[in-house]
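Heads up, there are several structures right after this.
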Structure P
Amino acid sequence: MKLHAALHLLAGVFDSKFKERAVAGVVKPKNAYLVFKHEISDEIIKQAIDQANEDIKSGVEIKTYEDEKRRGFRWCTVKDYPPIPCGGLHVKNAKEITEIVLINKEAEKITIAIK
């Protein structure tokens, strides 16, 4: 749940602050990764992770809600970042994530873990 919520938070930062939209996200037992259409610069990755960690420290809420028109379709929202369609489980407050750390970057894929 923590890694899943961390991906939503980080994807929201990339999309909102840097206009970089993730095209996929995968959660594994010990880490998770986001995939983009092109390579993201090291500086943007650092700034995005720093912003996500600030959001974690401030305890932003993570909410899900049902789509008004499509039955069984849910959205996940974090802070004022764009909503992301999702049916997964999430922590309710970002403080539960603790801290996001970058563990690998390869071409269009960045892998994170929770400290």
Structure Q
Amino acid sequence: FMAWLSDDEESPASRMTKHDERYVLLDSTVVADSWAELTDGMLSAKINVQEDGVALAFGHAWTGTNADGTAGAATCGNWTDGTVNTKGLQGDLAATDAQWTEQGSLGCFTKNRLICLEQ
């Protein structure tokens, strides 16, 4: 598994395997039929299932990543600065549009989840 997380040097688009196969949650829900669909700004289902298989009704995850898989503008100082004045791009776990990965920026002192994809 690899985190859907960007910094100034790498992003999911630059380091992840771009599968032509389905991306599915642990409960077998199909999120996207391919990398192209995963990164087109519209998912088939929300990414809301935790590693223990429990589905979340709402929540957010750090991403630093745009919907196309490239690095966003806010990455908490490459994930090294956890202060209130530094911002990081987060995704909305209840979203199926581009907001699943680029919902907005949040102060980096906040605890947040990560989205991980099998490689």
Structure R
Amino acid sequence: MAGLDATPVPSALFAHVLRLQLNFGPGDDRPFCFVDADRLFDLPARRVGPADEVRHAVDPAWRRDVGPDWLKGFLESSKLGFGDQAWREPAWLELERIVEAELGGTVTVEWPVSIILATRKDTPVD
């Protein structure tokens, strides 16, 4: 299950359903997750309709080059418990060293984007 695949689009109310999935492919079933599978929750069931069109694309507008300070701010804003203690951990210190010493001080981050477009049918709802 990826992106908005758990969001059903009722065929009685909508036609021409297009599910756009940017910056992740059909085999990437957890592009929006920060934690390992099964650690905190079960993923909801996939609700993509049989007539829904699914398109995958890459859009470089959803990426940027950043340094370790930006990464820290982003991770802290995710509310997943990152903070001063995390930045003292060997894994973070090694990542920071690699970014600074081997990658010229920046890495490219890329956001996965999931969009559903559909045409509302002109039929009354019961």
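Here, each number is a calculation from the coordinates, and none is a lab measurement. Keep in mind that what you see is a predicted model, and the values were worked out from it rather than measured.
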Taking helix-only ellipticity at 222 nm (-39500 (n - 2.57) for each DSSP H run of 4 or more, over all residues; to 500) from the coordinates of each of P, Q, R, which one would give -6000?
R
For relative contact order in percent (Cα under 8 Å, 6 or more apart), find whichever of P, Q, R sits highest and give me its label.
R
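For structures P, Q, R, calculate mean projected area of the Cα convex hull in nm², for residues 12-67 alone and state which one comes out highest. Present the calculation step by step, with values, prior to reporting the outcome.
On the way: P: 5.2; Q: 4.2; R: 6.2.
Structure R gives the largest value of mean projected area of the Cα convex hull in nm², for residues 12-67 alone among P, Q, R.
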